[in-house]
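There are structures below to look over.
Please treat every number below as a calculation from the coordinates, not as lab data. Since the structure is predicted, the reported quantities are computational estimates derived from the model, not experimental observations. Cβ atoms are built from the backbone, for glycine too; each structure is taken alone.
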Structure 1
Amino acid sequence: MSVKSELSRSKILTAALAALEHDGVRALTLDKVAAKAEVSKGGLTHHFKSKQELLLGVFDLVVHTMRSRIDAFWEQEPDDGSPGRFTRAYLRANLECIQNGQAESTRALLEMLVAEPSIAGFRRAELLGLHARLESDGLPALQAMTLACASDGCWTDVLLGFCDPADPKIARLHAYLIALSRHPMPLPEVSQ
């Protein structure tokens, strides 16, 4: 793909994400995105043949951005052989996104997955890969997933307006989760 074509594609995806954040998935049309991206509808459909292809592109953009953040934090995390390195990177990336006010992107993504559940199916392997990395991080798998779910719960509080992204409790909670990720914990017996 040429640089010009890649820039055009990126501009379209950025416009689509902004439109999703502002208007929601049901109001999203190719015409609106083309106008917001300042490209012709033909230019848009050159890259994305349908609304579903465009939504998949936006989904990939959001997931790629988050994965890049996690990878950057993973690189910063000391490789001292202790378990939980990826889990800590995940927690730090989540906290950064929450504090940077990126809840709207997450809200748009969740709305997209509810409105277009096939998107999750198309990218199921990608999402399961994230879980696999958490579960193979040297911590007991249930501990790693519990820490990630607690962090994800902060997103929910922010998305629902229960908590301000700048609330210091969020940073303290993440510091606590990171501390818990430094020590594998024996898991209690649980009956099903």
Structure 2
Amino acid sequence: MVNNNIVIIGVSTGGPIALRKLFSGLPPLNAAIVIVLHIPPGMDHKIAKGLDEVSAMPVALAKDGEYLRNGQVYFAPGGFHLKLEGNSRIILEEGPRVNFVQPSVDVTMNSLLKPLQRKLIVGVILTGMGRDGSEGIRYVKTLGGITIAQDQESSAIYGMPKAAVATGAVDYIFPPVKIGKKLVELLN
């Protein structure tokens, strides 16, 4: 079983811009990165492709049954929840919406297991409407993970980050560029 460092990023309204700011200038990280953006099927490929153009790490839509690899960015496809089996294998599921969305970052984060020694899980909540990710952030913290939320000033909509911060389980609050710097500090 592969046991990577894992970064899970949840984002919604204003997401493509925040993601571009976060990934522009970010070097390859010693982690597998999973992005859960609230997006309908059809738009997901276009946004993943746009992010791939500015990212030093390859960005692709996640495939069911695929195993996580360090230095790869997995983009949850629209219309599916993305779960991680054993912190290493991607499982795409249909099923009901959670927090009115599909994919839901709460579903992804809540599928994590406590990592093996010296492996790190980082949960990041960026701009977006609603409260998806707040339960997941609380859960990542209980696993011993590091949690980060986007600050209000740089958020297009401060719903998701605000709900995450309100849990009391967020370690750092930064704009996207500073989030990138913190990820480098933690993972490289």
The value -8000 for helix-only ellipticity at 222 nm (-39500 (n - 2.57) for each DSSP H run of 4 or more, over all residues; to 500), derived from one of 1, 2, belongs to structure 2
Computing FRET efficiency 1/(1 + (r/R0)^6) of positions 71 and 159 (r between Cβ atoms, R0 = 35 Å, to 0.05) for each of 1, 2, the value 0.65 comes from structure 2
Percent of Cα pairs over 24 Å apart, for residues 15-126 alone: greatest across 1, 2 for structure 1
The value 1.8 for distance in nm of label points 7 Å out along Cα→Cβ at positions 7 and 175, derived from one of 1, 2, belongs to structure 2
Calculated from one of 1, 2, volume of the Cα convex hull per residue in Å³ reads 93, and the structure in question is 2
